[in-house]
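Some structures to go through are shown next.
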Structure 1
Amino acid sequence: MRIIIAAIVGGIIVFVWSAVAHIFTPLGRMGMSQLPNETQVVQTLGGVPSSGMYIFPWLSMKPSAEEQKAWNEKYKAGPSGMLMIIKGGGDVMSPRQLGSEFVSNVIAALIAAILASFMIGSWFKRAFAVALMGLFGIVSLVVSYWIWYGFPAEYVCGELVTEVVGWLLAGLAIAKIVRPPFVSITPR
C-alpha cells in the first residue's frame, strides 16, 4: 500500500513541478525557435496527408546504391530534419493530454517507488537514487536525440534540469513513504 501511495504522491509532485517549470520558467522553451515565414511554411505543410513524424531527406529502409548516394548528397547539402505534425490541430493542454501526462507520471513514480523499496540506505540516498533515474532517462533518450536528430543542446539541458529536479523532489517524498528493506546484521 505504501508503494501505491508513494506512486500517487510522486506522480503529483512531478506533474506539478513540470507545470511550474514549463509555465513559470524558461526551461520549457529552451532550444526552441520560431519558424521564419511561419504562415507560408504551415500552408505548405497543410499538404501533408496525416499526423505523424516526418524525416527529411527521406531514405527507404532498403535503398539501392544510387538512392543511398543521392540521399548522402542531399543530407550533406542540407537542410535535414524532423517534423512532428498534428494535422487536425486541437486544444493546447487538453484534458486528455493533461490526464495522460499525469497517468504517465504516476506510472513512472510507481517504478521509482518499487525500486526505492528494494534500496538499502538513508532517506536522502534513496531520494538521490530516484533523481538519478530521471537523469538516466534523459541521458539514455534525449541525449541520443541530440546526437542523432540534432535536438538543440539548450533543449537537452532544459529537459535535464526539469527531470532531475522533478525526480529529486518526488524521490524525497517516495523515499520518505516507502520504507527501506529490513536488513539483519548478525555478528560472526
Structure 2
Amino acid sequence: MSDPLVSVTGLGLERGGRVLVENFDLQIRAGELLLVEGANGAGKTTLLRSLAGLSRLGQSGEIRLHTDSLLFLGHRPGIKQLLTARENLEWYCRAQGLAVDGIESALDQVGLYGYEDVLCHSMSAGQQRRVNLARLYLSDAKLCLLDEPFTAIDREGVKKLTLLLAERVRAGAAVVLTSHQDLPLDVPLRRITLGATQ
C-alpha cells in the first residue's frame, strides 16, 4: 500500500454556525480516486477547499499534506475575465513552472480549439469552465482536487475528462472530486458521503 498524500485526523468543519463535518478521519493515497458525495450544503466544497489549504475558517483537527504537487479546480472558473484563454493558461503555466507549448493542445482537448485568443468575458459559462479544466491537461500534479468538474460540460467533454482522470489515477496520482453525476470510470472508486449522520 502506498504512503498517503493527505492525512486528515479529527477534522471538524463549521459554516455559519452549522457543523458540516465532525471528528472526521481520512487518508488519500497515490493511485486512488475518491468521490465526495452529499446533498447541497453538506460541506463538499468546504472539505475540498480545506484539503487544498484555501480555507481555515471554522476548522478544527489536522490536515497534513505529504506533497506540494497539488492542483485545485474550484466550482467557479477561477480565470481572469479580461485575459484570453491562452493568456490565462500562460499565466498558470509560468506560475507552476510548466512549459507553455501544450496550451493549444489542452484547449483542443476541452473543446476550445479556435478560442485561444478570445477574451474570457466573451465566453459562455461552460466555455469559461473549460478554460479552467484545461489546467488539468497541463498539470502533472500528484494530488488533484476537483469541485464539480463536470458542471456545464457536454457529454463528449465528460467522456474525455473521465478518461483523463482514469489515466492520472493509473499513473499514480490521487484524484478527489465532488460530482452529482455517475462516473463511467474503469479504475477503482472510493466514495465518502458527507452529512449522512448529521
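Any read-out appearing in this document is the output of simple, stated calculations on the displayed coordinates, not a laboratory observation. What you are looking at is a predicted structure, and each value in this text was computed from that prediction instead of being measured. Cβ atoms are built from the backbone, for glycine too; each structure is taken alone.
To test your reading of the models, identify which of 1, 2 gives 31 for relative contact order in percent (Cα under 8 Å, 6 or more apart) when calculated. Of the structures listed, the value fits 2. When distance in nm of label points 7 Å out along Cα→Cβ at positions 129 and 161 is computed for each of 1, 2, which one produces 2.9? Of the structures listed, the value fits 1.
Taking mean count of other Cβ atoms within 10 Å over residues 25-32 from the coordinates of each of 1, 2, which one would give 17.1? Write out the running numbers ahead of the final one.
Details: 1: 14.4; 2: 17.1.
The read-out comes from structure 2.
Among candidates 1, 2, the computation of FRET efficiency 1/(1 + (r/R0)^6) of positions 49 and 169 (r between Cβ atoms, R0 = 30 Å, to 0.05) that gave 0.85 used structure 2.
Could you figure out which one of 1, 2 the value -20500 for helix-only ellipticity at 222 nm (-39500 (n - 2.57) for each DSSP H run of 4 or more, over all residues; to 500) was computed from? All intermediate terms of the calculation are to be shown ahead of the outcome.
On the way: 1: -20500; 2: -9000.
Label of the source structure: 1.
Across the set 1, 2, mean projected area of the Cα convex hull in nm², for residues 65-176 alone reaches its highest value in structure 1. Comparison across structures 1, 2 (criterion: mean count of other Cβ atoms within 10 Å over residues 41-48) gives the highest value for 2. If we compute Rg/Rh (Cα atoms, Kirkwood Rh) for structures 1, 2, which one ends up with the highest value? With respect to Rg/Rh (Cα atoms, Kirkwood Rh), the highest-scoring structure among 1, 2 is 1.
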